[in-house]
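Multiple structures follow.
Each reported figure results from applying straightforward, stated rules to the coordinates on display, with no laboratory input. None of these values were measured; they are calculated from a predicted model. Cβ atoms are built from the backbone, for glycine too; each structure is taken alone.
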Structure I
Amino acid sequence: MTDKPLPQPPADVLYDEVKRLRRAVEELSILNDIARAISASLNAEEIMQTLIRKSIRAVNAEQGVITLVEEEQKSMKTLIRTMVSSAGAPAFHMHQALIGWMHLNKKPLSVDDPGNDARFRGVQWDNNIKTLLCVPLIVKSELRGVLTVYNKKDGQSFNTDDQRLLAIISAQSAQVVENARLIEEEKLYIKMQQEVGLAAKIQRDLLPRSNPGLQGYDIFARTIAAQSIGGDYFDFIPMSDGRMALCLGDVSGKGLPASLLMANLQATLRGQTLVSQQPSQCLLRSNKLLFDSTSPEKFATLFYGLIDIQHHSIHYSNAGHDWPFLIREGNAIERLKTGGLMIGLIAQATYEDEEVPIQAGDLLVIQSDGVSEAMNSNHEQFGEERLQGLLLEHKDKTAEEIIDIVIKEVRKHAGAHPQSDDITIMVVKRVQ
């Protein structure tokens, strides 16, 4: 008895099997290439370019794009858009409607006739888009990006094999794409920190480099920003007649916007000090300039005084600022209140000024509200009464020592509670 030969499968079945195996080998090759590219590069842009090129090759498409997205207040924000196109193919625009659909469904999407697809009624597609295939890039159940390919080169629609392969690629690549998003965020953060650092340096350079050496007076000032850059301001501006302008201000807001307004205020005051003989006149003009050049919510409190060492007096105007302490011999205390509204608040603000004598041994302390309003963990403020007590207790010390003591006590009071506002103090002491 002889064995009968096994029946041979038809030629078309063999052809289909060979075709299936060849595609499987190609898919494995593509996935292997992607894995090697991911492991060989740390550059996010290079990795995404590789992913797109391999995806285009895998499904025989004209163009591919990866769009990284971020959910922000229930809307999708495009962070990065990386594209690869075949030679001569126009650059298609990733429509926001696709991003929205992916956000809601988080599954592959194939569109064979974009202009007539019921899911995207009213969407204006690029005329040359015939077919497209989108797959989501999911990380920890969140949509972090969309991989989209456009127009098969043979004019056919994307099939189920294309969709399956692109879904495998997206599943393997999602974490890499997420890393790319994080890298871009880190780059932006580093750039922002560099810009903030530069702004802080510029701001420090705008402040006086040294305290004025006025004969018979001990003058010192210091500012401590609550953030990298602050909105408090102090200045010493010499005048042609021998007087010295003392300025201490607190602009609205914090951080970079406040620092820009501070620089504007400083430039304005320096310019007006040269042409204004009276404090009220200087503040009147400065208010108009600041009001015209800033938005309505931007303003500043300001103490502006002209110290005259010949007649030993200070001629001042207070624009809504914390009242300075003028401590006389015998511990009598005056508060310098005369002035008007904050600078830049309304266009037609008017200001009054007053001239008071400074006698030997008198102590003038000008401070921002970051001193008295410094809070501890129980939300208790440092307070003006406590500040006044410190000044009376240590009024015989030097101007710098008094400032050091006040700052030390403010920090002691705040404890672990973070500094919430800029702290600025200026001390003027007549020593003879």
Structure II
Amino acid sequence: MEQEVSAGIQRYVTRANELTAHRRAFRAQVRALKFDTVAVHGIYGVEEAFAAGQGGIVEPIFPSTSQAYRDSDEMEAGLGYLIPTWCYSRIHNPTVFYLEETLALLESYGCAGDASCLCTSSGMAAIKQAIEPLLALSGAAGEAVNFVSAAQVYGGTFQLFNVRMRERGASVRWVTEPWETGAWRDLVDEGTRFLYAEMPSNPQQACVDLAALAELAHEHGVPLIVDATIATPALMRPLAHGADVVVHSLTKTVGAGGFAVGGAVIARHGLASRHLGEEARADYATWLKLWPFRDSGPCMAPHSAFFLLNELRTLRLKIGHMSASTAAVAGFLAGHPRVERVDYLGLPDHPRHRLAARYMTLVDDGTPTFGHLMSFTIAGSAADARRFFDALQRVFRATDLGRIKSVATIPAISTHHQQGEEGRRLAGIPPTMVRLCVGGEHPDDVIADLDQALARI
């Protein structure tokens, strides 16, 4: 009986291997296409459309919670990870799979090596999934488990690192000037598990020398993790510069329409880590999906994946337009008497402009392009900043960012409120700072709204 079961399982394994090889060959063809073509099609070609979607041109939504099996042999093969399986949508789902493949292809665009992607329920879930396995392994006797991070990160990330990870016994070492690679070097030791940076940072516009930082991380046998939410692969692909893992809040720039919450972990094959096992290093994102992720369950909803897939199709076009508009708005604010300082990497006199221009360019174009996010400080008091903020008529007041509609917030009372006054001082978040994300509107109309609001101070 045992031999009959094994033979039955083997039939499914053989068939699955053939289909996997066929899909892998098609994926290799897709990798050779241009960025916009990859964004539009992903791996959902004509053949896939008829196999999975009855010929539908757009990837179908698979809202079902689980997959049925033809017999016990297929079930055992699937649940034993011997064949690809959807089994249960907490672990895997076809619609989410199409999104994951597209993101992996876009982030590894132009790279010599390949990458895999894991999509999650939110950006914070993506960050947590990416870092926890690196910290979970107990340190050697007397070794203090730590990780090194730029201090200029999203407020939720700061809280996760500064509070939640400390609760787990891992300490964060903050780099206050992350553009200085030497400042990182001084903080890395035998207990360091990874380096982490946000580029460009939200909202301060901090950036790092990606290639130098990746080299430093690899000298110590640890990975470099980069949050590239603001840039997206349309402007910057950290894997091409040596980074090991890229995380995104897909809720933001990728999902500019504002219809879905989601996150992503994209990891290069052959991750640099002296703390992880060989299987995890070989394909970290897939390993996360099959093991830690399935146990914690922060899965993406199929409907969210469907919306995000369709947002991706025009990513480069949207990023190019929004970046050009932001540059115009930043130029206006830089010359306004009621604005003390403008932080936008696209301004030629910004201290990190030249560094950012080395890494942030519009894909397949090569033009230095700096995204849709900026911040500026009001020349006045915190009350003046609120007065300006409350007077906005066209720009939405919201903690969100990366929308097709322009949005603004005061980080000190919203996104970075929870990290406290000392944490905000460390990260460079004064109470007079306003974060602005310019959307798809004509920049003249955004400027007019900012001008009338500034006149209220």
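Which structure, out of I, II, was semi-axes √(5λ) of the Cα gyration tensor in Å, for residues 52-99 alone calculated from, if the result is 21, 12, 9?
Values: I: 24, 11, 8; II: 21, 12, 9.
Derived from the structure labelled II.
Comparing structures I, II by distance in nm of label points 7 Å out along Cα→Cβ at positions 68 and 164, which one has the largest value? Show your work: numbers first, answer last.
On the way: I: 3.2; II: 3.8.
Once distance in nm of label points 7 Å out along Cα→Cβ at positions 68 and 164 is worked out for each structure, II has the highest.
Identify the structure, out of I, II, from whose coordinates semi-axes √(5λ) of the Cα gyration tensor in Å was calculated to give 39, 26, 19.
Going label by label, the one that fits is II.
I have 0.8 for distance in nm of label points 7 Å out along Cα→Cβ at positions 276 and 292, calculated from one of the structures I, II. Which structure is it? Could you put the intermediate results ahead of the total?
Values: I: 1.4; II: 0.8.
Clearly, the read-out refers to II.
Of the structures labelled I, II, one was used to calculate distance in nm of label points 7 Å out along Cα→Cβ at positions 172 and 396, giving 8.3. Name it.
Of the structures listed, the value fits I.
Quick check: 7.8 is what I get for distance in nm of label points 7 Å out along Cα→Cβ at positions 124 and 332, calculated from one of I, II. Which structure matches?
Answer for the origin of the read-out: I.
Out of I, II, which one gives 0.35 for FRET efficiency 1/(1 + (r/R0)^6) of positions 404 and 420 (r between Cβ atoms, R0 = 30 Å, to 0.05) as computed from the coordinates?
Comparing all candidates, it corresponds to II.
Where does the value 15 come from, among I, II, when relative contact order in percent (Cα under 8 Å, 6 or more apart) is the thing being computed?
Source structure for this number: II.
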